[in-house]
Structure P
Amino acid sequence: MIRPILLLLLSNIFMTFAWYGHLKNLSTKPLWVAILASWGIAFFEYCFQVPGNRYGSTYFTLPQLKMLQEVITLVVFVVFATFYMGVKPSWNYLWAACCLIGAVFFIFRSNP
């Protein structure tokens, strides 16, 4: 059960850099350079995401897998935004995390 989580974590790290890393590193380059760099990074995202979802589907339902992905995405994004992009965390990060914890609770609880 840990393997799909680790694969999705790695996938999200690549995804976050593909989506937002160019804002820091390539902001003065032509847009096509940023697009090609992002596509190159996204290739590695999919190399982890596809097997992560495939392995994960043997342990989790599809809604559970999606919710797990969202939680991982938020965690990776907060770390990325704070430490790589220099964004100062706010209380809104905490409130968003609380909402996701509630969503995780409802999607993983057994149906009554």
Structure Q
Amino acid sequence: MKINSRIIFNLPLTEIWNEGGVLKSTNRIRYLNEREIREILKEDSVSFVIADVGKPLEWIKIDDRFSFWKKDLQLHLAKTDNFYLEDYPEKYVYVASEWRDEFNFSIILLEKHH
């Protein structure tokens, strides 16, 4: 099976790959809250990627990261480790973590729970 056609079967992930199948990172740095994501967003090259069980990884285009942050992620970012889906719009939530790629650029992985 090609790495870029991989479907996510369970969370949490242990590695991140891009659409071309290139392994981007195997190193989760830390879990993130809203304030920490805001700080990372100040970096020019931060990327968001969504991990949703049953689907391949979904990379958010760099140019769309602020729009995605405002329209989706802020509303669905887990506020605590113990969350209830009913407390979030459309009953889904993201658990965010920071990863670093081979160039030390930030990748924010969003593990989607629904």
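A short reminder: the numbers here are calculations on the coordinates, not readings from a lab. Just so you know, these numbers come straight off a predicted model, no measurement behind them. Cβ atoms are built from the backbone, for glycine too; each structure is taken alone.
Some observations on this one:
- Read-out semi-axes √(5λ) of the Cα gyration tensor in Å, computed value 28, 19, 9, structure in P, Q: P
- Among P, Q, structure where distance in nm of label points 7 Å out along Cα→Cβ at positions 68 and 92 as derived comes to 3.0: P
- Structures P, Q were shown, and helix-only ellipticity at 222 nm (-39500 (n - 2.57) for each DSSP H run of 4 or more, over all residues; to 500) at -2000 was computed from Q.
- Which of P, Q yields 2.3 [distance in nm of label points 7 Å out along Cα→Cβ at positions 20 and 100, calculated]: Q
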